[in-house]
Structure P
Amino acid sequence: MSWTPPATPTVTASSATTPPTVSVSGLTAGNTVEVEQRLDGINWTPLTTRVAAGTSIAGIPSPLAATGSTVSFRARQATTVDGVLMQSAWSSVASITATPAGCYVVDDGDRSVYLDAPMESDGPREIVQSVSVTYGLGASSARVDRTPEAGERGTVVWVTTTAAERDALLAWLDAHAVFWIVFPPEDGLATAAKRVARTTPRSWERLAQVAIPHRLIPMSWVEQP
């Protein structure tokens, strides 16, 4: 007995939108579609997994892809026949170079899911490292011990302009233990998105003591591997 795997799909990508998008065609309705992205030019990582409702899936956003460098996409589809998983070959690669734009929080499990999150400030950063200084009895100098460096930590303050925006961002922070922050672009610098965990309780404050709905939402974060 033999089975025929699904046809290899076709992938196209566009940097004309913000954030960039990827589309997949040549699908069979009901098949599971995996889309991956290569953000660093080396490693493939998941973008999203969806069930095809028809022969194509259009306009899948990739908020992590606006890096200013070449980003590539590929996809494959799969179906189960008599209990056997049948996967197509990976598609040909589609590549784009998208100018950094926007500021988002991005779901870690499905990296096509994001929320616009305008930032009021991006605070100081530091390397995560434990440093201890001890002074032995009779020692002529201090002993300094350091743990290995373990990424970065920092603070951000988001700004919302409506009650709905505030509620949406606070709900996002409550629902996501680990997520990505896409920082605002900077001239001459490549500010990489960070996979982070929140390290402070959710909070908010008024932007000004006048009748406006604007709120500031501060948060401390630590980078996750």
Structure Q
Amino acid sequence: MDWGFSNDPAAVVRICFDASTYTVYLHQVLYEKGLLTAAIAQAIKDDMLNRARTLYKTSTLDVMTQNGAIQINGYRVDRLSSFDPKVLPKEVFDEVSRELGNIYTYVGEVYCDPARPEQIREMKIIHGLMATGAVNKDKTGRIEYMKYFNVCYTESSKDLHNEYVNYRWKQSKTDKTRFINEAEDGNDHLMDAHNYGVATHLRRLGIANRIGEQ
């Protein structure tokens, strides 16, 4: 996420990665000015809880959750423990229970712009999120790393799309026909948010891009 308040929007992007195709999938969660840390944290929690997730899937069994509800083979159940153990074997029940526990306790890394350590600490201590400062030493390096992944984003991510199509390198101050290897600042809040997360998380896992850069 990228912090904001009065002049700049707070920007939060959900990230998924498919290692088999080097594809990063993005979804805009939040893009809004004037929000306090509590409101940003709540938006992240709502997204964690409400998005559709497949918890277990075979040819005969499909367990998923969405909007805080559990569905087994398309049927909603009020409580996992109330379901017939003959249909949901113990090992499956245990695995699904662990996944649900992670969802309900908001387990999942939240990589933040490290410029505001006090707000990151508030996210962790007061709001119970696994917030941590992202690596922010080299913006150009993060962009170069990201260039060699496939990137897709959801149709509803309108502000993210706007930033993507308007993203530019800075013009040289002495020669307006030339561009320098530095991104323009301004309309890049969601861009920063997702490259904080992608570069920090994948590099920590030792994942190189398609040309072998880490």
Structure R
Amino acid sequence: GNLLALQQTNVKRLLAYSSIAQAGYMLIGLVGVNSVSLTNPFNGLSGVLIYLAAYLFTNLGAFICVIAVENATGAVEIADYAGMMKRSPLIAGALAFFFLSLAGIPPTAGFIAKFFVFGAALKSGYLFLAAIGVVMSVVSVFYYFNVVRACFFLEPKDASPIQLSRALRATLALSAAAVLLLFLFTQPLFNFAMLSMSGVANP
């Protein structure tokens, strides 16, 4: 997914291929499910549950940004995001933050999610899989940065502002807050994951 995303100029397709990569990271976490105790923080299942929570809010926020831009301007290409910081600081800032999370960079939920998933692979002895995950995460930084660079460092072709509805602004704010809070308060999320696993193990 990451290698295909690198070639994309369409932001929606970029996110679609990114989603394939995110699914691959979760599969890496699953290799540790049977080899590590359920009470271990690096059990693969807890990592996957944490990843799902992080990915839900991160991807929701990123897609809202992209759809909002498309609805307002018809733009779907990375080049169309040039100067987005001047047209809509909220969209530019939120999109950059969600891309940080998708890439697994702190201070975001995506960092915590990848920490637990790759940690599960290491704990189970799958160093090779963990290394692949880290390398692919680094690769993802490049295609996410292409969009961020356009938003912040290029001049807009059309400088007219992009307006967001109150509902979209609220949804973006809630998604961004969730992505940040999942990073700052990991323990409650981990406790919930452990509780969920206990329910599966002892129905």
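Any read-out appearing in this document is the output of simple, stated calculations on the displayed coordinates, not a laboratory observation. All values reported here derive from a predicted model rather than from experimental measurement. Cβ atoms are built from the backbone, for glycine too; each structure is taken alone.
Of note:
- Label whose coordinates, when semi-axes √(5λ) of the Cα gyration tensor in Å is calculated, return 39, 25, 17 (choices P, Q, R): P
- Among P, Q, R, structure where mean count of other Cβ atoms within 10 Å over residues 140-147 as derived comes to 16.4: Q
- Origin of the value -25000, where helix-only ellipticity at 222 nm (-39500 (n - 2.57) for each DSSP H run of 4 or more, over all residues; to 500) was derived from one of P, Q, R: R
- Structure responsible for 22.7, 77, with Rg and Dmax of the Cα atoms in Å, for residues 28-155 alone calculated and labels P, Q, R on offer: P
- At a computed 0.95 (FRET efficiency 1/(1 + (r/R0)^6) of positions 12 and 132 (r between Cβ atoms, R0 = 25 Å, to 0.05)), which of P, Q, R: Q
- The maximum of relative contact order in percent (Cα under 8 Å, 6 or more apart) over structures P, Q, R, that is, the highest value, falls on R.
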